[in-house]
1. For FRET efficiency 1/(1 + (r/R0)^6) of positions 144 and 160 (r between Cβ atoms, R0 = 25 Å, to 0.05), find whichever of P, Q sits highest and give me its label.
2. To test your reading of the models, identify which of P, Q gives 16.6, 59 for Rg and Dmax of the Cα atoms in Å when calculated.
3. The value -8000 for helix-only ellipticity at 222 nm (-39500 (n - 2.57) for each DSSP H run of 4 or more, over all residues; to 500) was derived from one model only; which of P, Q is it?
4. To which of P, Q does the computed value 30 (relative contact order in percent (Cα under 8 Å, 6 or more apart)) belong?
5. Please state which of the structures P, Q yields 0.60 when FRET efficiency 1/(1 + (r/R0)^6) of positions 128 and 152 (r between Cβ atoms, R0 = 25 Å, to 0.05) is computed from it.
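Where a number appears in this text, it was derived from the coordinates with a stated rule and is not lab data. Since the model is a prediction, treat every value here as computed from it, not as a measurement. Cβ atoms are built from the backbone, for glycine too; each structure is taken alone.
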Structure P
Amino acid sequence: MKNKQHLNFNQPAPDLVLKDINGKDVRLSSLWQKKPLLLAFTRHFGCTQCKEMLDELVAGRDRIEKAGLTLAVILMGSVEASREFAARFAPGLLCLTDPERKAYQVYGIERGGVFQTFLNLKVWKALKAADKKGYKVEPPPAGQDAMQMSGVFIINSSGRIVLPYYFDNIADHPSIDLLLSGVLSTRWDQPFEGPVFPAKK
């Protein structure tokens, strides 16, 4: 059943102030005012799937920017811990810190159940694949929540959510191709004015 706290297509995106990894205040709306924002929430710093997702975002940053999007990542660590983590796993990305998980709450990203986090065949397959890439399962650092889920949102320059992506399980991060495909392959930086489904001929 869909979580009642989840945000839907065309809802206003929650706006709040977070700190970047240098301790500077950043208001989320300042990131989507000029062009759409791809906003990715990670889990704890020991999460192998998060590191894999960050690798994909780092590798795909040029494609994301060429598609007309700004990119920002939200981490649940402190400024100091996030700075160290970002240097290793998210170089070149704008990372914002949210140790109190305020943004997670207002964006409706809940804590998962055991079947979303641990007792899930898709998660175990993803862990096995990540292990081959050199990512080892690690416990969350102190103060970070192993049950916290992830999410990815695309917010247009009017501050409306055009893609809310809530993970079904912790290995469910979307591909770059999906994030760049837009609505019916419409670019995210263009207004969507067509029907949700094409007219029948």
Structure Q
Amino acid sequence: MSTNNAALARYYRLHAGIYDATRWSFLFGRDKLLRRARTMCDPASILEIGCGTGRNLAALAHLFPKARLTGIDLSGAMLTYAKRRLKHHSSRVNLMQHAYGQTETGRHDLIIASYALSMFNPGWERAIETATADLRSAGIIAIVDFSHTEVCWFERWMHRNHVRMQAHLWPVLRSTFAPLKETTSSAYGGLWNYGMFIGRK
């Protein structure tokens, strides 16, 4: 396991038990992303990169009641919560404990990443390349993530929490996929900005 992956695994082992109770206050746009993806495709197979506690997968299970769902995450502690949350959908859910790109996940019609890629440092470019290979022809990728901040102390604090906030994801996503929807929004009066990108392979 790389140094960065080991650090992330330790981080989420400590945070898994409080993740859902605390992240609602700053992981904005997750539900909107899923709803918008719903209007753009009817997938048979969905992958979530960095599925965490299974919050998004549970919502996707209801939005796409016939789809097979795969969630991949580095943290076994987070996946323990995901398994409990998704027990009623276990016949069509596959949870995998790996760093994305280190094992085959199959081919998918829709790939979701919610506040994951900004934490892959290094590795975010490889994750986008892997997602391109894992998407079926004309498949959809849907991303919501931190974008950037003009507040230096906040950028340093987020960096200590493994998040890079330099608007680095969007140009690469825009050049890799055909954009269908792209927005940037501010949080807490401009303390930081987050972005949403939906594109087609």
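1. Working: P: 0.25; Q: 0.70.
Structure Q comes out on top.
2. Values: P: 16.6, 59; Q: 15.7, 47.
Answer for the origin of the read-out: P.
3. Details: P: -8000; Q: -10500.
Label of the source structure: P.
4. On the way: P: 30; Q: 19.
The structure behind it is P.
5. Numbers: P: 0.60; Q: 0.35.
So the calculation was done on P.
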